[in-house]
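Just so it is clear, none of the values below were taken in a lab; they were calculated from the coordinates. What you are looking at is a predicted structure, and each value in this text was computed from that prediction instead of being measured. Cβ atoms are built from the backbone, for glycine too; each structure is taken alone.
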Structure I
């Protein structure tokens, strides 16, 4: 592995065009076409090309495809020596890091089934999913994950081995048998045992509206994802930083599948997900992140701008109001803003299903960055379509997948020969499918019209003081909103006004903050159609949390739980 200094990693020109890659070279034999055979081909064709960038102990290291192929073979041999047989399920409870990706590929090489477990799961949730998938061994990221396994190991009698990537703090453990992941390497291993029809990875549905279910995805399904790279602007040598967890279909695609199939270079930071400082260092061409994190970065940028004074403040205000990706104003304001966010080399931002606010989309456009929403499908192992960040976005389905308007207006996606009812409502407009939203989440207006709550929420989330808005049906018809406050920007506001607050609850109970949010609601209502205007508002006393069941482990909003927990207080009136 070659070492790169932070300067060498961060300061580089973005390539004008991707270098020639797999599309220009012969593909493996169709009868043996699996992700493993593509990996072996890539190691032969581009042995010294960059496969991954990994930061460890402050230094960026480059993994080549020759490095990856050798490590996967060694880990595959170790797994077989440890007694795991073809078809066995190995749970991987890790963040998005190189070792987890190598474990996935090694499992596939050995004919095992890697099952991706979200590292944010509580111990009970981990046990439930592990039982559902039938795992017999586990790769844990660190002491935290090992402790979760130790708490539930009596519920998992089939799990006979646990390897830990970062063994710090676990060496003295006697209550659970743990081995360092580095000790798993063996020798030999033989050729790949993978077959196209064999399950290549085990993922879980998001669990937004019902309990997560285990979904095995085959090698043939993963190879179909090759068509996704070009429409997304991903290609050979392009660096990509993903803030989606490895257990998320989009995170899995960008960390495992797209590097092998399309030659993109994922950037892995020191933690579970790359930090903004690490984005500045690795200078990715593309960044993938949930829309809510993007909105948060934009609000924090606006808050920092508000703390400036004099000419810098006036220039920032002018750029926010009318700036663009060229000219003197962009050089003075836009480029420094992009550099501060780690987006200096970025040309594309990819989000998931959640819609970003229009103000965030305009913010990125002023930086010259294109945005695309990805429609991920667990059954496919990654994204099957893309859409523009718009009110009724047109869905562009990638080659190799079919889409049609199903019963009751549902979107039906075809993965191979298998139709999948997504539960999302779409409409056909001029031969184009337009995405409306998840049927279970739509708001019903007094006249019977159904609208996606994101249309309302996006306008309220334009306020720098609103971290998340959840539109719900009002107590007397119409629309109400549950508001999670942005503690960072509110603390700046309070400091500027000489006010003292200690917790999010104290903000939510403040009459001054209530008036601030009333103003934000009034401004949002001016932009909304009359039928969509917000009536009552409830300020939530604390942040939404996965531990309380309000978010999934992947941080997707569980609307029904949040609505049932708080909406009754809207009937009582008050803003908090």
Structure II
């Protein structure tokens, strides 16, 4: 494979500065939805994250959280911003092998104009670090560089094992060619040894297994527990497919392609595609191997999610598919070439300008909705009580509030999806004998239930018969008698500028509140159910069959999740 021109490192500092400014200005001010609360909390306390543990991310970002700048929640997000900025600068330098410095600089910044990639650089997550490791691999072209690729590949496995496997085409791209068999075999052996050295970051898990208190997942301090964590068995136990769900691989692939094309907008994607079509013949002759590797990298990235139903509102999708978007820009750079024709230059300028104009952060840079929702729900829990969460996001937000802000140390933070795991009982109790006793045979030994609050949501079967007796009490559910319950509080925090992630999360909460009222035919209950459904529809950015079912006046049982 022809490797193109020598790498021009001079644009690296410029891209680093521009990307760093773009991302740090847009960094989320605090905790967000999904896994961001967990990653910030476990990094702060150096505890294990959810399987397979992601030890490299905690080790990489911990120092940034200790810097005396801003509040610690913002620091966790800014650590991702600086990581992604560094990845963009290395990517831009690598593009100088196939195109001019000016176009390499612009194309190096282009991933940050895709909202889904940008989001990985403004919140605490592992995906920015994966892109940095991937960019580092792409710059290694010598036999000695193959050893560096092995080390970076091992680090990638210690950061996100599935995405590391999807980066396998990079090993083909940097395989030493034009050297003797002895040198090639030696490079392969040293590369494998370097990869094992990178994977040694997993030693972090047993060393830190007992740390973190209520913050962290699992206790991987024995061989069986360590292997379970590496293979993500404990995580897989909590993944359940929706009952009766239908799945079309063709439709799913189409939805993925539509999502990829929408990242820079239709006009920008079309202009990029025209650049590729017009420049492809010469690019194949000059850099055919590069195009094959880039296509394989994109295909492997898409393959990580093609067997799962596409959820465009899951921000992790951007992390999985970011390598595919970056690989597409490699194709553009190779097809444009170092001295592009005027028509190619015009098309590329149009594509980049449209991408900038299409960019929309969704108002996330000012959003504290997730923090407000988590704090308000926890505030309803009495002193010394139990807060039994049903959603990963709420549990992780609670970790964030506990670890970074020291809030509610008197309560036990429980996730009912894993409340049957001994390690979770130990972590949730956090040294409290009273809490531990109440959780040992959950939910049979709750004792006096007046100080226990339950979040609406999934995994309700873990409550057994108890679930049928829960009733609204403030923003949660409880077992208290009706005369002691607080009036139900709408948990929407709705605002016209609310970010899309919060809208989806709060829409789901409203739908759950409506489902709780199904089967009750008193006028007040019917009116309340319709009110919840209408509020959910105002928040929901898409047409949802579940909400349509809840709207039916004669519905007699809650529709399935």
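The value 11 for relative contact order in percent (Cα under 8 Å, 6 or more apart) was derived from one model only; which of I, II is it?
Details: I: 11; II: 16.
Answer by label: I.
Quick check on the output: 1.8 is distance in nm of label points 7 Å out along Cα→Cβ at positions 83 and 427, derived from one of I, II. Which one produced it? Walk me through the numbers on the way to the answer.
Values: I: 6.1; II: 1.8.
Label of the source structure: II.
One of I, II was used to compute helix-only ellipticity at 222 nm (-39500 (n - 2.57) for each DSSP H run of 4 or more, over all residues; to 500), and the answer was -18000. Which one was it?
II
Quick check on the output: 4.9 is distance in nm of label points 7 Å out along Cα→Cβ at positions 203 and 363, derived from one of I, II. Which one produced it?
Working: I: 2.8; II: 4.9.
Clearly, the read-out refers to II.
On FRET efficiency 1/(1 + (r/R0)^6) of positions 355 and 419 (r between Cβ atoms, R0 = 41 Å, to 0.05), which of the structures labelled I, II is highest?
I
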